[in-house]
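J.: Heads up, there are several structures right after this.
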Structure P
Amino acid sequence: MAHIIVVGNEKGGAGKSTVSMHVSTALARMGHAVSVLDLDLRQRTLGRYCENRRDFLDQTKLELPSPTLFELPEVEASSLKPGENVYDHRLSAAVAAMEPNNDFILIDCPGSHTRLSQVAHSLADTLITPLNDSFIDFDLLAHTDANGDKITGPSVYSEMVWTARQLRAQAGLTPIDWVVVRNRMGAQRMVNKDKMERAIQKLSKRIGFRIAPGFNERVIFRELFPRGLTLLDLKDIGVKQLNISNVAARQELRDLMKSLNLPGVTADF
């Protein structure tokens, strides 16, 4: 069976699509068969990222390892059983179609709570939650007191993940490996950063997730999107000498892939 990776966060702007594209492309470059599914039916950032890549490769006649973009199939209402949700049916049909020919399936969820996102989380073997390094984003996972020192309760998102875990347990599936990826951490040690460090470490033990390093804020990510490229493609398109920022970004990706601990993945690129 394919290993299902779900990238989820109910807050926009945390870098879900950047993480999704880089993780899926890295897996493709390692020789794995990878398909991706964008559940943000309105914005379709990952879908457009993949389409930009396809168009760029067509124009330049280059061949680069790439994930395959899959779309949710349409379902006739008459085919639904009584009480069956159309979105549940579309998602299960998509996964069933992708699974036989892929080692990995990556599902990118929207930055809001939807039925599709809820069901996708229950399918996750690995759940990646990108998080900007601020208490505004930390509120996605848990609520804190005014000083940011004491956790006062879980968030609605954490409760959704808990529900997804229960559904998997009831179905006899392996537990979700939940990985919170810290993006845009910055290089300097600051009071807010230290508080975030303590809070997220404390919360990880309380609600059960692992912490992985993510991507710092870099202009290169905004420049890559229109061509559908990733950090791993730069040399293939003729960039002979990577600058210090690009080298550092590649190392961040390498560290992230190692931290995910996906089956059969060595992060050797």
Structure Q
Amino acid sequence: MVAGEPQSFVFTDKGYFADKPVTVHYYKARGAGPDARVMVVIHGAERQGSRMRDNWMPFAEKHKLIVLAPEFDEARFPSRLFNMGGIETRDRSKWSFQLVEHLFDFVRADEGLTASDYLLFGHSAGGQFVHRFMLLVEAPRVSVAVAANAGSYTMPRYPGLVDDKFPYALDESIVTPDKLKQVFARKLIVLLGEADTQTDAANLPKARQATAQGVNRFERGTHFFEQAQAQAQKLGTPLAWERVTVPGVGHDSRRMSQAAARLLFEPVK
């Protein structure tokens, strides 16, 4: 990797996604050595990995990060494989989440990094990808994940007799109650722009199951977190997740990235 310059490379995975190469836009800080932390950032529906990388470059330089922004182009990764992660197949080998884990392995080996885990951020459709990743991947090597301004959610509960089923709620055969306790122990920040309240935005999911979660993204994210609180209480297990709201910010990937960076790297003392 070239340090100090925004660059990209093509990552080709093995197995199911071998015919779907992914362009990875990256930035390696000038001071990033073998002990550098890795930050994976996931774009929204605009599918511009370069823009998401650029959002994070100032923080990469300041905190000596390697930022990786994979670009899931629409031709190879339609919404069912990107926003939804491919989970409707229920076959983990066909879930696109694995690309992130394999990309981390590739970069760690190629750069000789000592990092055993990575940070994960996604905005909008990328927020959909990230929260489903944290709910459903069996053992993600993510230290902290931030799902920002997602438009629809897989609710962290099991469906009742008349509730919506998987993938808008959990499937007990995929995430058992014991596994859900482990999921609730993961560090997930649900980051919501307080002004992300448009009800007629072009990319706001309008499926019946999504609109039932709230009239806008702010409501839907709040509902998702409240469902997690209720389900954790029901299971008698602690919830390590947080819900953080950003005053005055709407559906803005740059400003939400800034808010996430403050949370991750400049915590209040």
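J.: With helix-only ellipticity at 222 nm (-39500 (n - 2.57) for each DSSP H run of 4 or more, over all residues; to 500) coming out at -10000, pick the structure among P, Q it was computed from.
T.: Working: P: -13000; Q: -10000.
Comparing all candidates, it corresponds to Q.
J.: From P, Q, which structure was Cα extents along the principal axes in Å, for residues 70-117 alone = 33, 28, 14 calculated on? Don't jump to the answer; show the numbers that get you there.
T.: On the way: P: 33, 28, 14; Q: 35, 22, 13.
Value 33, 28, 14 for Cα extents along the principal axes in Å, for residues 70-117 alone corresponds to P out of P, Q.
J.: Hey, relative contact order in percent (Cα under 8 Å, 6 or more apart) derived from one of P, Q reads 16; which structure?
T.: Numbers: P: 24; Q: 16.
For relative contact order in percent (Cα under 8 Å, 6 or more apart), the value 16 is produced by structure Q.
J.: Continuing with this model, one more query. Of the structures labelled P, Q, one was used to calculate mean count of other Cβ atoms within 10 Å over residues 214-221, giving 20.9. Name it. Walk me through the intermediate numbers first.
T.: Numbers: P: 17.4; Q: 20.9.
Clearly, the read-out refers to Q.
J.: Further question: Comparing distance in nm of label points 7 Å out along Cα→Cβ at positions 78 and 166 across P, Q, which is largest? The partial results should precede the final answer.
T.: Values: P: 3.9; Q: 2.2.
When distance in nm of label points 7 Å out along Cα→Cβ at positions 78 and 166 is computed for each of P, Q, structure P gives the biggest number.
Any read-out appearing in this document is the output of simple, stated calculations on the displayed coordinates, not a laboratory observation. Model, not experiment: these values are computed from the prediction. Cβ atoms are built from the backbone, for glycine too; each structure is taken alone.
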